[in-house]
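Structures follow.
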Structure P
């Protein structure tokens, strides 16, 4: 039997990491993810894990060490945020291209500049096309569960890709919530042993990271693309098995009051809870509104999202990150709009950039978004597609 506890999101991830008991953790501190490593290094010092903890000189070195460890047949993990993830950029592509299933906890924080230590999604969204599976977590429970499940997803023989588990810095990372933890033995059984199909220490001559000429490079990129495509089924299978173990049911996304919804907000991470609050207020007034909360962003569940939105009249996609692309909008907006392109009857879709650098978004502002969607429905056209909410003077 597991236990019920009250933990911050950072401690929840640290406990998940302790229960997984990876062979190697290499890390360099950066706010607001530092606390995870503080907790975990104490587990190492107390002998609660068998992990080789490597205190490296930078985040670039942390990912380098994890790739080398994983390629040698060891299970490896690290944690970072914001500029730390940006410093890993080169190695993110190396990890996925080398097909080593490193797990990475990303405590989402705004990228500089100007420097800001608070939450938005510019760090992980910037890495969305680096070949990593990406999971997003509304609350501490999801962050804990996602981290445990991520091990099985990345290490599956049909996938062999690294995985990012994302949660909002300070909002969930430092806030204390009720959480249900699994027993150590249950987690150990669920994740199993890491048995890679190849490793540098297997006794079979293996080349890792060689120069890839035009004769072979394209085929390797195709294999990586097909692995990401195959990951969707593996992710769903892991969700199902985890649900049978815990009673907590997860999917590629969560549909909240979507059955007859005409106006829908698409959002991810902790803002989903606030959006649900606005949805509940308007539902109490008889308005047909709903929330679609993305949980898996890579691989992007295109067909499933199109089906979920096929009966909707208007959609607002919330991006806590801007692509700075003129009027094209944020990254989530682009993917959701693309998913709906082939629908026979497409909903009107608008984009809101919100919450950059930790700017709060309240229930009242989500209510305003629903009101704007009502105007879109009545006008029969979306009007301005690229919008901002919560900016002073706008």
Structure Q
């Protein structure tokens, strides 16, 4: 049985060897919602220097620093420079120009004095602060030089990256297509969300949660239904799922008499790389490759499904999206209470991180508290959680106040 770290590394190794993302072109303006979260297939290059001129970062007055070496200088006001317009003349000795944030520095000037330290009277300005060369300016080309790579191929596009593409005039974006992900829940106990379940039935929540997780991770989810605990129908639906870039099944992967997922996958020629991981929740997790497609068999209990998706499916989706796999976004927090787990496996416990008020002058410190939960079927515990507390298999007992690893619940911070 692999550790979760080794299982995750195996997923990355296998998918890396076969990932081949296809590219498409999107219009930056009209397709920006679709571009969000995509991965660049081509570098984005600066089309000119940024800023293209010496830019003021304050409202104030542009002048020659030699004209105001000490407080008390008086200069003649000859015009103004505002964003998008500028000042057409040249600042000569004894002169200054009113300037606004974002405006170009006029010729002849080499500094800006903030308006808070100047007083205007008619066509004269009195300066209560000495001027220093280059103050309150961003020099031309300080942010980027023409021809510089602003966003390299493989970058994931969020709002800042899209803004950068707009700034450099990249109206057409070459991005990798979102991987198409087939999602199939299994189990005779499942009924549609809209149905009234019988005494021993449950509504299908895994198809819903997995669709959301796939979308958050950058994939295009496609629910292909639910499959009964019966090999013929299950085989047909798995065959359908193999038409997609990646297939996720939930349920039917344990060792029970009616758990047929792994059996059917093997009958279809799937190469199985692991079928059990030393993690709780989520031990009976299957990963393989069938007809060139990654296939995951995740446990059917909802919390197990959610955790194993984050651990193992996300890096596969990253690779199929055209990017490098993102590391697990673990961070440290102090334990609010002792922890004592068992079983020789890594535990991902539903938990909440808070930042309690710190004493004056001190920085707040993250504190994590594991929540009471009733096992891997308890969706409510994850609803109340904003993270998972990771208790490593190598150290199952932790004391209050110790630093512990925390995995954020995606989109909760």
Structure R
């Protein structure tokens, strides 16, 4: 959510920042709707003040026995009550109009984010790791995985398209990856959380998935519905709802390994084969809650370095991308994507996205009850909005894809990376199964 005071103060700057994200001018309509609401609010406050004055007049007239004055004031009081009821209804109608306009607008890009409206505007920050060379034509992961226990037909019979069944050593490798990532994050100082997988609508509004991306979510049929999380970012970020943090508690560093669920409504025809784009997948998430923009900038680098350290430990080549303004997620003000090298595809593919969201999500969490997204400095009056960050460290299924493509051998086997051997119960390689 955006600060309406900031929009009123500099509407041209607000529109210019939105234009970098490919969004047309909005400031004039927002400020007009806001001014109408504020005007009605002023009228309401004036009418309430007059009613109070009129009540004092009635009390004084009764005390003095002036019946005529009592009757006149009572008639005026009735008119004021009718006016106040009308103005209160107007406020109830107008407030959602301003909120709804603001709720559909993405976060504003940071100043150092490059211009561009799609991935062609993204910038390579650095590449790391040596790409493997093969004396044979490397295969793509879906062909390899079929040899090791990937069963898309069973998944389709159970659940439909874009689901997976993994068996045997392949399932163990998948589990090993998630545990390795989680353990590495904990060792680096992140606090493990086991969060809910079903969340209320307010939680998804807070992190920015709603209202714009409802078609990408799975939800229950009850009333009110609950939603399956598309990422643990939703649960972890909303874990501060309903309380004002103490400044001494910050920063918060949270990590979780959870299933994630996405309808992929806008991805028809994309990555229909294999494990790249699934309705259900596991992911290790990082979420940080910090005090201000300076702390957020430092944390953004720390989080990205943590995700990179996992890829480095697994021996996977990758590159860091700085996303342009038009290619960032809805809630982000600055995003790094990590792309891992997939030799079977002869391409880099996204495996992590780490975003600084500023105070955008905190403001959205503050809209509905229970309120959250604020902290207080001891000895100071008032509260301030926290800044939030989130990122994948890492997407487990995509990491599995990267491991089997980068560690494949000519004889059809796949070597297990050294970092995972302690999680594999003595299994050092994947061999084709019947």
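Bear in mind these aren't lab numbers, they're just calculated from the coordinates by the rules spelled out. Since the structure is predicted, the reported quantities are computational estimates derived from the model, not experimental observations. Cβ atoms are built from the backbone, for glycine too; each structure is taken alone.
Structures P, Q, R were shown, and Cα extents along the principal axes in Å at 106, 44, 44 was computed from R.
Out of P, Q, R, which has the highest value for distance in nm of label points 7 Å out along Cα→Cβ at positions 20 and 364? Please list the in-between numbers first.
Values: P: 4.1; Q: 5.0; R: 1.9.
Between P, Q, R, the highest calculated value is found for Q.
A value of 0.90 for FRET efficiency 1/(1 + (r/R0)^6) of positions 116 and 284 (r between Cβ atoms, R0 = 41 Å, to 0.05), calculated from one of P, Q, R, originates in structure R.
For structures P, Q, R, calculate distance in nm of label points 7 Å out along Cα→Cβ at positions 132 and 188 and state which one comes out highest. The partial results should precede the final answer.
Working: P: 2.9; Q: 8.0; R: 2.3.
Comparing P, Q, R by distance in nm of label points 7 Å out along Cα→Cβ at positions 132 and 188, the maximum is at Q.
Tell me which of P, Q, R gives 7.9 when you compute distance in nm of label points 7 Å out along Cα→Cβ at positions 60 and 340. For distance in nm of label points 7 Å out along Cα→Cβ at positions 60 and 340, the value 7.9 is produced by structure R. The maximum of percent of Cα pairs over 18 Å apart, for residues 28-99 alone over structures P, Q, R, that is, the highest value, falls on Q.
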